[in-house]
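Some structures are shown below for you to check.
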Structure 1
Amino acid sequence: MSKSIIATEKAPAAIGPYVQATRVGDLVFTSGQIPLIPETMQLLTGDIKIQAEQVLRNLSAILEAAGASVDTVVKTTCFLKDMNDFVAFNEVYADFFKNSAPARSCVEVARLPKDVLVEVEAIAYVAK
């Protein structure tokens, strides 16, 4: 089984020593995505809903570049700066995964890169 690195200009470039995603066989493992605008690498500011929408757009672009999709995500890990944002985050998340919600962990963390409100990573498969 071979490992390949996934990279797309439709999602933010890595801001550290990591890649956007790694594909091993038919599995895709994304790095955590924060609300960076891919074209400018600037943070999208705003409330949790605005940031979550950008995060999930970035995640979708990476999945597509890997040959996967939102519908083939089997597990996400969601990191929130404040668990009081859980309900608002869930509204955006539920709409994004409306066709097939994956297994998920959602935790509050003390701090996220660039002090954003949300970060999401995913594991998906490439459908044949």
Structure 2
Amino acid sequence: METIHKIGRRKTAVARVYVSQGNGSITINQRDINDYFPTATLQYKVKQPFALTSNEETYDVNVNVYGGGITGQAEAIRLALSRAMCEVDAENRLVLKPEGLLTRDPRMVERKKFGQKKARKKFQFSKR
């Protein structure tokens, strides 16, 4: 099996994932997953596509991720890995799709408008 390259996005985070045959090591920006994502919740989010398709110890993953915060980055990696698992085996789509792992979350931060304090919040109004 050659290397599979997929891209995942969430908010302003962009993750490029390279999946190849291996023993289950995950490297994010030249660091181990345990160093890059210290909390168990974020590590679980990244490993979720492998857990659902029961491929935890089958593939090596190399990730380049930038932008956004750590939660957005973890979810961007999760989307990219889910897409890669679908390319490995089309049957994986039947498992990942109902869990919502193949859906790109379109929610972004709304831009600030001029003449206002924030995107929706206005300056205080004084009648007199």
Structure 3
Amino acid sequence: MSSITTKATTRRLDEDFAHFGYPHAIVTDNTTCFSSAEFQTWCEQRGIQHLHGAPLHPETNGAAERLVQTFKQSLEKSDLPPADALREFLMHYRRTPLASGSSPSQLLNGRQIRTTLGVIIPAQRQ
């Protein structure tokens, strides 16, 4: 994002949540845009419980930190322009099974998303 103000952040969150609805809870760090009264009001109006990570301890959010590290490594290895590399990374990340055995796309949409891998290796239709 080019601006990390509370207004810009909530606008982007509203755009994202327009696809799938508001979550029950959101976990953020303690940056200014998330600790403002404006953000607290925004969460309350939408029925979102706002949870904070421990200040100055990014390791408390290990999964997110690991995702950022994995993404940066993927971006460095990619020959694609950054926006295309991001889309490709997200497509594969959302398709990769978690420890539970289901991928993020399966958990969110109830189905596995289709990628170019599915064209090469067609899955059995159920």
Taking helix-only ellipticity at 222 nm (-39500 (n - 2.57) for each DSSP H run of 4 or more, over all residues; to 500) from the coordinates of each of 1, 2, 3, which one would give -16500?
-> 3
For the read-out Kirkwood radius over Cα pairs in Å, a value of 15.9 was computed from one structure; give its label from 1, 2, 3.
-> 2
Any idea which of 1, 2, 3 comes out highest on distance in nm of label points 7 Å out along Cα→Cβ at positions 20 and 100?
-> 2
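Any read-out appearing in this document is the output of simple, stated calculations on the displayed coordinates, not a laboratory observation. From a predicted model like this one, the values you see are computed outputs, not experimental measurements. Cβ atoms are built from the backbone, for glycine too; each structure is taken alone.
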